[in-house]
Structure I
């Protein structure tokens, strides 16, 4: 993902009445009746039991790129996603799952368990000419799981540093990586700005095929070659349905009824990704791993509605295809449409099916997965994430009462309980306050009626801003990038390195 920026954002928050309850209704409509599901003894797994070494799960963490909140079947879309829908139907649909408003920050938050403003990745994304990445003193999730005995495999898009190999996946804890380093690649040529961006274990490779299908195939290969006795952590990061909007003819033909060619290609990309996810689940089953595998699926941010955030491809003349449903705004915005995403968790017999309408953030996945893996999450810097396993698996009340949407020199966003403040500081400054329980779609700005609430949340944003690291994007833009967010990727290409590998 690449980017510019804008100041809009939107959210829809269903009522949080009934702590620890689940809504059996699919989709984004308001809860008609919150029901506490009876839990068979088979599903009554305490967090302590789930974390015992004998039950340590394989973990397959799947990320979609720029996926609209409504662009999955379980949120009412006409786009066909039967495999994702099955995982959602038989697992927990995480209806208040938050991420950062852009790609690189979300991936960094997942990998560190810490908000990106703490280490300089809060602004936009790492542009193709960018030279930076997450500081190497940040401890990443694959490092933690690897130390706990997991085999760590990454298939797909990295986008957490590409100009220097010290930022690459295998240097940050993954045993294996196959995929791309920058934010987007052509789905057929595997290149960015005509520069090949396609690697296996640090070596550039050339091969034919459609990116989404190649990654699905490789994920299946890795699972089939894996010894089920050893726990596996697989991070499968698709670029679909990020631009450029390209899909194989077979999938385009499935959507001939969609007149708009961009929406048709977008739908085709999502269905192709869904098919590959289905193959991954089937491979887990064939390998005898499925019953002890936790699958998590999410988008890295809301669907894109702004041409300047689409990346290197010019989409200014296109009608952008993503649909965030009732939520306001999209990618790059602090509104719910940019930060509340389609997400689910599925582990047969360990997660009770249903909607989870409890607040959680992607930073929570670091301590949650570490806890399930029997790993120590506290060897590195202090985490912002909280262990939300009981919330995911049983629908219990979330320990999280605050979400930090982002902290930047020019804007900040914080939610405490049901109150959310967006504060944009460039003149003329603007303040928006929403009660998400009463106004999930952010239609009524209550800032003037609630000055004390505004002051409290502004004070919190100021506190966090004082803790912030300088934005690496803004620093880099004044130097190496020279103000440009696009251009040929700064990928290393020295023969001496490959000789050393030999």
Structure II
């Protein structure tokens, strides 16, 4: 009989790890806090409308190709590459900037505001390509046994890239471009990581290279939740059981090993090896009571912005609005620098809109549209009180109505709102932080919480707050690195 592994949590990292481990001969079973799988890769269904709950597009699809080969399965969902990645609108103008992967098309968008844009962008992307190629396998997709192991790996990165460690994404934009519009639009990649361009290291400007050159952006036919459904189908074929409505709240240990995880009902869950797909930092503090992860110490860490999400169903089509949209204001630097600490006014919010039914018509009744709105907001450390949520939501809907030239409130037939409080409760997100630990220099690469426990020899972690970081492809890479470590430590049972 193979070694038994219990995985807590069915986010993307947990699901892909389960299939990788099963392919290696481990006996895998899973427990999940909620009544449905997927973690933040989930969906909202209400009043005949269907919405992706969190992620709506992603890059680095080749990491999924590597995963299915490793797990020995066929791709259980279908990617669709986006030619037009997204549109950006600035407050006070009806002008929309469409971000195309085609560089000639992209140059036409900015010909009036950024002289010689194409050559500038080519230099910027070439710089990103060199950096990406030099760090992808040495740093990004590599596991580390210690901080010293990480620092040693960093010495193999060509010295010409070192300044990126000390610059921010905004600094990098200012080195290559002149216009406010270009700098603000192409620094939005920091928000994809749950940060801002003014506190995210310039090393992450390589995301512009991945979106425009390397692999582009993709979504999934039928909605992003098809990823979760497809993986659950594969787990069923492998006879990997999932016990839902089961939250781990305590543990038992003996001789430096976890023997039992205990759920909220007092039930015991035993295994040889335990893999945690809950937030790695939060779990260490709340469940293990690790002194390195007390609430006081967690509060001092950098966390990603919290999500305020709106799921809106309207009784008409809005054909003039593209699939992915960013609505920005006229005080980008001030707003970005202050939004983390709740020092901004949400009277003029910044937000993202996904017209879900533009890509997947079945997500809305005939003749109607479904809209997903994400407004990055402070986490619960800085804004613990959300009693004003109705006022903030009304402001967002009013602003969106004005900028899309449609009275959304008049046509609204379905509305669901999730505040940081809701996200924190649903997915055990620390203080409502949407994407886990942030990506400051001190929390990058081998400086993030490691994917193995420093005290318990049979306890491991997978997901956003461990190596390598946040995002769908990072979760898939995380499962690869953690499973390789488990196999190394406990044996490769078969391939």
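For mean count of other Cβ atoms within 10 Å over residues 137-144, which of the structures I, II scores highest?
Largest value of mean count of other Cβ atoms within 10 Å over residues 137-144: I.
Here helix-only ellipticity at 222 nm (-39500 (n - 2.57) for each DSSP H run of 4 or more, over all residues; to 500) was calculated and came to -9500; which of the structures I, II was it taken from?
Values: I: -7000; II: -9500.
The correct label is II.
Which of the displayed structures (I, II) returns the greatest value of distance in nm of label points 7 Å out along Cα→Cβ at positions 65 and 433 on calculation? Provide the component values of the computation, followed by the final result.
Details: I: 4.0; II: 3.4.
Largest one: structure I.
Looking at percent of Cα pairs over 36 Å apart, point out which structure of I, II has the largest value. Present the calculation step by step, with values, prior to reporting the outcome.
On the way: I: 24; II: 28.
Greatest value across I, II: structure II.
A value of 2.8 was derived for distance in nm of label points 7 Å out along Cα→Cβ at positions 153 and 313; which structure in I, II was it taken from?
Numbers: I: 2.8; II: 4.6.
Source structure for this number: I.
As an exercise: FRET efficiency 1/(1 + (r/R0)^6) of positions 233 and 465 (r between Cβ atoms, R0 = 35 Å, to 0.05), calculated from one structure in I, II, equals 0.80. Which structure is it?
Only structure II yields this read-out.
Match the computed value 5.5 of distance in nm of label points 7 Å out along Cα→Cβ at positions 129 and 249 to one of the structures I, II, and report its label. Don't jump to the answer; show the numbers that get you there.
Numbers: I: 3.9; II: 5.5.
Considering all the candidates, the number was obtained from II.
Quick check for you: by relative contact order in percent (Cα under 8 Å, 6 or more apart), which of I, II is greatest?
On the way: I: 28; II: 24.
Greatest value across I, II: structure I.
Bear in mind that the values in this text are calculations on the coordinates, not laboratory data. Since this is a predicted model, take the numbers as computed values, not measurements. Cβ atoms are built from the backbone, for glycine too; each structure is taken alone.
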